[in-house]
1. Looking at structures P, Q, which one was P(r) over Cα pairs in 10 Å bins from 0, in percent calculated from, given that it came out as 8, 29, 35, 22, 6, 0?
2. Name the one structure among P, Q that helix-only ellipticity at 222 nm (-39500 (n - 2.57) for each DSSP H run of 4 or more, over all residues; to 500) of -28500 was derived from.
3. Which structure, out of P, Q, was distance in nm of label points 7 Å out along Cα→Cβ at positions 158 and 190 calculated from, if the result is 5.3?
4. Computing mean count of other Cβ atoms within 10 Å over residues 70-77 gives 22.4 for which of P, Q?
5. Taking mean count of other Cβ atoms within 10 Å over residues 46-53 as the criterion, which structure among P, Q has the greatest value?
6. Which one of P, Q has distance in nm of label points 7 Å out along Cα→Cβ at positions 38 and 54, as calculated from the coordinates, equal to 1.8?
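What follows is calculated from the coordinates using simple rules that are stated; it is not laboratory data. Since the model is a prediction, treat every value here as computed from it, not as a measurement. Cβ atoms are built from the backbone, for glycine too; each structure is taken alone.
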Structure P
Amino acid sequence: MNTLLFFITILLNFSLMLVFYRMFGKTGLFAWVGISTIICNIEVLKTIELFGMITTLGNVMYGSIFLATDILGEKYGRKEGQKAVIIGFVSLIAFTLIMQVNLMYIPHASDFASPHLEALFSILPRIAIASLTAYIISQIIDTYLYDLLKNRFKKPWVSTNISTLISQSIDTTIFTAVAFIGVFPNDVLISIWVSTFVLKFIITIMGTPFLYASLKIKSK
């Protein structure tokens with residue numbers, strides 16, 4: 001069931017990203033990056049088994065961020081891709097700060113959601129720090145590499161796959177170390193790193209047709 005859901009999630013996320021682009025142009029991609037940055041940092045709190053490996057959710061939506069910045073870099077130039085990176089960075093900071101303030105409110109006696117919100121978002125600052133550090137470093141590398149490879153090879157599939165895989169490996173290493181050292185046993189930690197990179201590799205390859213589809217889209 002998880003394997004089926006994984007591929008459905010890839011198609012759903014990338015298709016929705018193209019819908020955003022078709023409807024709103026590059027503004028839609030900026031919005032997608034901001035939304036995805038927040039959602040994937042909530043999804044990552046859920047641990048699952050996939051292809052016999054322990055991993056966390058959020059990899060698919062996070063991968064769509066890299067694809068969105070690659071599309072912006074391909075069609076509008078590196079500066080627009082970097083602008084999307086900053087939008088995602090600021091969005092996650094704002095979300096984290098707002099949720100931490102919300103947790104400080106004393107719940108009413110009739111409240112039922114507060115314990116669940118605390119369980120989810122009390123760990124958010126650590127996740128956010130890990131994500132922000134990994135995100136800003138890997139995304140800057142990704143937008144730079146994509147622009148470099150685009151000018152050299154003139155083939156979008158080469159640019160997006162090489163730049164994303166390199167930047168995603170850096171991102172996975174930084175995020176796993178900062179977010180989960182001391183939270184999971186070492187064997188689980190290693191499994192999460194390996195599985196996360198393998199899944200990101202699959203997601204990157206499957207995202208290539210969507211990059212080419214975006215090149216044919218005339219946004220409204």
Structure Q
Amino acid sequence: MAPMYIVMLGPPGAGKGTQAKRLAQELDLVHVSTGDLFRENLKNETELGKLAQQYMDKGELVPDDVTIRMVEERLSRPDCEDGAVLDGFPRTTDQAQALDDLLEKFDGGVDLVPYIKVPDEVLVERLSGRWMSPSGRVYHAKYNPPKVKWIDDIDGSQLYQREDDKPETVRHRIEVYNEQTAPLIAYYREKDLLVEIDGTQSIDNVFADIMAAVKAE
């Protein structure tokens with residue numbers, strides 16, 4: 001049987017990572033997150049990790065070919081022989097084309113691209129409502145508020161908001177994502193692989209819609 005490769009797309013705050021993990025578990029595939037891959041390569045000081053570090057130290061983006069080589073190395077491991085759920089890659093059409101070439105080596109190709117769609121304002125509310133405690137506990141102004149505003153329930157410490165979660169930063173992140181990914185969405189739509197999923201639903205309903213799309217394959 002040919003391996004199955006699913007590419008998860010969705011803006012920051014859409015719950016893409018949560019769904020990708022759950023999908024991989026359900027289908028008995030490996031969840032390949034580029035964020036995890038980078039951390040693993042940097043921590044283990046692999047040749048690719050050292051290469052990526054050189055760019056990151058200069059504050060530059062890691063070039064596509066380094067990222068692609070990391071993905072290739074991960075997909076070539078025995079646990080990926082049945083396929084993988086890709087999360088965070090590809091981000092551009094160039095990367096998507098490189099992924100197509102790469103998957104041919106594994107006698108496969110992208111089977112499905114669930115795109116979790118969430119209106120920008122909902123994303124801003126989800127992301128900018130996050131409050132952190134110094135001990136790492138996460139609260140949310142709307143979905144998981146502390147008993148006393150800005151105070152940690154457990155140890156009474158002062159909660160704070162990360163720079164990344166401030167509304168203006170969040171809006172900028174979403175704009176960058178939308179600009180970057182619009183051509184990628186068009187690329188997969190043209191190939192008839194894109195399935196739009198309503199990301200404003202509950203986590204379980206989003207997952208049910210993704211599974212229905214997988215079964216319709």
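1. Working: P: 8, 34, 35, 18, 5, 1, 0; Q: 8, 29, 35, 22, 6, 0.
Answer by label: Q.
2. On the way: P: -28500; Q: -15000.
For helix-only ellipticity at 222 nm (-39500 (n - 2.57) for each DSSP H run of 4 or more, over all residues; to 500), the value -28500 is produced by structure P.
3. Numbers: P: 3.7; Q: 5.3.
Label of the source structure: Q.
4. Source structure for this number: P.
5. On the way: P: 12.5; Q: 16.0.
Once mean count of other Cβ atoms within 10 Å over residues 46-53 is worked out for each structure, Q has the highest.
6. Working: P: 3.1; Q: 1.8.
The value was obtained from structure Q.
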